[in-house]
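Before anything else, here is the set of structures, which you'll find just below.
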Structure 1
């Protein structure tokens, strides 16, 4: 039996934190939330997360900046950026900083769960090397 997956949800919108937490907890995930980049950094440096959902616009820093600062603590964590203001520039920047996926708000619960399961499954499977 696999252990419960831990997810860090970083967003300054309390209603989004509540909604994501409820959806993910019902699906069996253990959730922690952070409303600022600083709070997310403190949590990520002291705990392991299987996945991090990070909003691009945070009150104290950009979500892509947060990813850059957390490269080491989150190196084995699936990172998904979320934004209500999509642009090619932020999408590219998020992927450059190590994001595994990029979602646009409003996020459909089923879409979110399917993406999380797929990304977590891909992370667990040993990567095949083509010869």
Structure 2
């Protein structure tokens, strides 16, 4: 799996990358939504999974997902957040994100989420 982790807090992004990485996974990190868009545009192999924080300076996770959906991003999307309002949840659902998880989470929860995403077909691929 080719995974992009978008997290503005370096230590959190590093921990997520360690948890989801493995012998069959390549993990790339981005510190902002803008950096994520650049990395997605520059990669030769498309990302299978995007893991993004919701609250980030400059561009929120919601804005990043909107831009990716407008460009027909086919990867699966997991949103992580300490707090999502009902409005945010509805907006992400309308954009067909594959999964939302609350922070803080434990490593087992994140690994289980990745196992589910690995087996689940992409929302856009089945549309």
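Rule-based calculations on the coordinates, nothing more; no lab input. As the structure is a prediction and not an experimental result, all values here were calculated from the model. Cβ atoms are built from the backbone, for glycine too; each structure is taken alone.
Work out which structure the value 19.2 belongs to, where mean count of other Cβ atoms within 10 Å over residues 51-58 was derived from one of 1, 2.
Clearly, the read-out refers to 2.
Match the computed value 13, 51, 34, 2 of P(r) over Cα pairs in 10 Å bins from 0, in percent to one of the structures 1, 2, and report its label.
2
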